[in-house]
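The structures considered in this document are given below.
Just so you know, all these numbers are worked out from the coordinates, no wet-lab data involved. Just so it is clear, the structure is predicted and the values come from calculations on it, not from any experiment. Cβ atoms are built from the backbone, for glycine too; each structure is taken alone.
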Structure I
Amino acid sequence: MVECRNGGGTVMQANLLQLRRFLFARHGLLGARRFRGPEGLMDYIRLCGCIQFDPVDVCGKSHELALLARVEGFSHAMLEELLYKQRRLIDFFDKNMCIMPVEDWPCLEHIRAWYRQNSRSMDKVEAVAEQVLKTVHEKGCVSAAELGLEGRADWYWSGSSLSRVALETLYFRGDLVIHHKSGSIKSYSLASDLLPDGLWDAPCPFSAPTERMTWQVLRRIGAVGALWNRPSDAWLGVDGMKAPQRNEIFTALEKGGRILPVEVEGLSTPLYIKAEEAAQLAAAEKPSAAKKQVRLLAPLDCLMWDRRLIEAVFGFSYRWEIYTPAEKRQYSYYVLPVVYGERFAGRIEPVLDRKSGVLRVRHFWPEEGFRDTPAFRRSLETELERLAAFHGARAVRWEEAE
């Protein structure tokens, strides 16, 4: 339903079920996968702006799990092709380290500028920067081991080799980009050699920080699907934005017709969606006719960027316990949210045993009130088999009862 406020602005109204359908549908989680192949992968990342990267690999890396949940035919090779051969995607900072369309490179100049002034071990890096860039130019691409600089330097997580610190600093500054990865080992090339013509030195499109923050706010709303004007983990990386700036940006976006407020039955705070998605929200008032299917979400999935919002809308409380001491964990180290139909069905702990080639399922915790039916179990088994096949594992083995 759409109404007009006294001031003339448009406000939508929705119930919780409608909002759930809208969010799951736009994320490609209702029914059969609607994103298909490389173009579908690109479509999904453009819809969200970026997907968050994380190197932890218990049953797949977070960005891989996010794409596997949505993209039919997704494989390691598909992502590698788009990142490091076609170069339609690029690894760089946004919310955190993310994967995004390469055309977004100019919009993130503020991050590169920050690292040019504030990076750790700057004196040591500046002393070798010219030498490093010359070596990369001569060799085409270089890893830290191949660079072979002597000494160590302070870095963000701990001390590291000067080679790694120098390469990563120049990467963060925009002089280098990742040429390819071999497992966790990155090889770098000059950004000017790999980025499409005219992109490496393209000017930043924003004339003021508020313009850049406005772009980021709209981008984050698109990443989750709906957000509220309040503190949120979804705003991580929107540098310089405090409550006054956020209020100003939301007001400007609403007045400009780029976002719409949604009053949701049962929520005290309005949510905001992109204005062009109003029709999709309205259509979600009707129950979905799609067949219920299980999807396993990544811990850092875009949909999960505001976990308080997910709890308010779906009644699903999720915490990534990877950094929680074992004795304080409610569930386990690396647990995936389980979607089924229009709700969260629970959470599951799959672990890839690479030595034996088996995907081991240690536990499934159903949500309170969820009916664990044979149809659900069949769909869950199908999705687990899909995850195993993605890794080339030969079998899925449940270990709950052992």
Structure II
Amino acid sequence: MAEDLHILIIGAGITGLLIAQGLKLAGIKHTIFESEITQGIRTREWNLGVHNADQDLRSLLPSNLYSRLREAYSDPHHVAGTQEKTPMYNSATGELLHAIPRPDTINVSRKRLRRLCSEGIDVQYGKMFTGASFEEGGVVAHFMGGESVKGDLLVGADGTRSLVREVLLGAEKATRVLCELEVITAIARYRDPEVARRVRSGHPEVCFGYHPEGMFNMIAISNVPNPEDPTTWEFYVANSVLEKSPGNIGNEEIMAQVKSKCQYLAEPFKSSFMEISEDAKLFNDKLYYWAPQPWDNHGGRITLAGDSAHPMPPYRGQGLAQSIRDVANLVKALKSLKESRAKSELPGLIKEYEEEMIKRGGAEVEMSIRSMNMVHDWEKLMQSPLMKIGGQKIYEAPKTE
């Protein structure tokens, strides 16, 4: 009977936790596994844009968590107006190039959103997924140390380096592709309040800079402990160029590289890196993508969601929204299965879920790669998807009945 349905979720990032929240809300049995020992192991922080996902989040989160969503905002104190736009500047001159309407956009902290989504969820930490096997009427997840757990469906939500994806496609086909660019990021605070205000002057939440010589900059507010004290504000700042990353280099060398690139920029992009404290931790990040393709889901017993299914470079800011859409569609399908009480419908429902997700996710991966290349090419920039359809929906969330 479908009321005995048991869903196994691999990965307790935002995607996996939202699946768990949606299933819990629907009364569907689930177990979520995470390789980390505790949630606090991941110390990295960055900002995420969530576009056109309010309805999906409302359907997945219980009302007591949805009502607290503002706690995860980059700046919970900022109230966006209906006409607010995200500005895009010429970072060499400071000229405004374009502004994207953002009526359905929120900016969130990865760590705080993950923490919020974990409330009330019993995550099985310290469980390193090693593989899956299939039995009649079910799937068995295997973990390091010899533990195994049986369920009806296994969902891989284990990120860009997904081991579940390897199970589905083999290591070669599942390998993500490294983007050929150098990306430097940091979470920055500025001791001088005037500098902090200057860095935030491009927009209260986020702004982008594009340079005629092929450089991209981003400034986003990350945390505002005290809106009246700019020295407490934290910013997520990024700089990228289409050059092969030098690999693992020290913090001092990264600092020297990014300051040499940003010293002649217009404000606020110049100060975002030139005024960063010498003890700030900078990262030379690597970005990856993987274009989703059909796989053998073993009769609807194993599938993917989120970055496991369609990791993409962030130059359209659609990664999280697409992941949330995956979750909403998957949970809706499983709810219908519970209501029908027929597990025999599971293969067809997962097939429908994957066909839509692969088509939508694949289109967004392609557009994100194109935008990544074009935002670093001044001559092509004005014709890029980012300039033409940036901020527009590429799907419509279904209306609530």
Value 20.5, calculated as mean count of other Cβ atoms within 10 Å over residues 84-91, assigned to which of I, II: II
Answer label among I, II for the case where P(r) over Cα pairs in 5 Å bins from 0, in percent, for residues 220-307 alone, calculated from the coordinates, equals 2, 10, 16, 16, 14, 10, 8, 7, 6, 5, 3, 0: II
Origin of the value 2.9, where distance in nm of label points 7 Å out along Cα→Cβ at positions 268 and 284 was derived from one of I, II: II
For FRET efficiency 1/(1 + (r/R0)^6) of positions 116 and 164 (r between Cβ atoms, R0 = 30 Å, to 0.05) computed as 0.75, the structure of I, II it came from: II
Value 0.35, calculated as FRET efficiency 1/(1 + (r/R0)^6) of positions 28 and 124 (r between Cβ atoms, R0 = 41 Å, to 0.05), assigned to which of I, II: I
Distance in nm of label points 7 Å out along Cα→Cβ at positions 60 and 156 from the coordinates reads 1.9; which among I, II: II
For FRET efficiency 1/(1 + (r/R0)^6) of positions 36 and 212 (r between Cβ atoms, R0 = 35 Å, to 0.05) computed as 0.55, the structure of I, II it came from: I
Top of I, II by Kirkwood radius over Cα pairs in Å, largest first: I
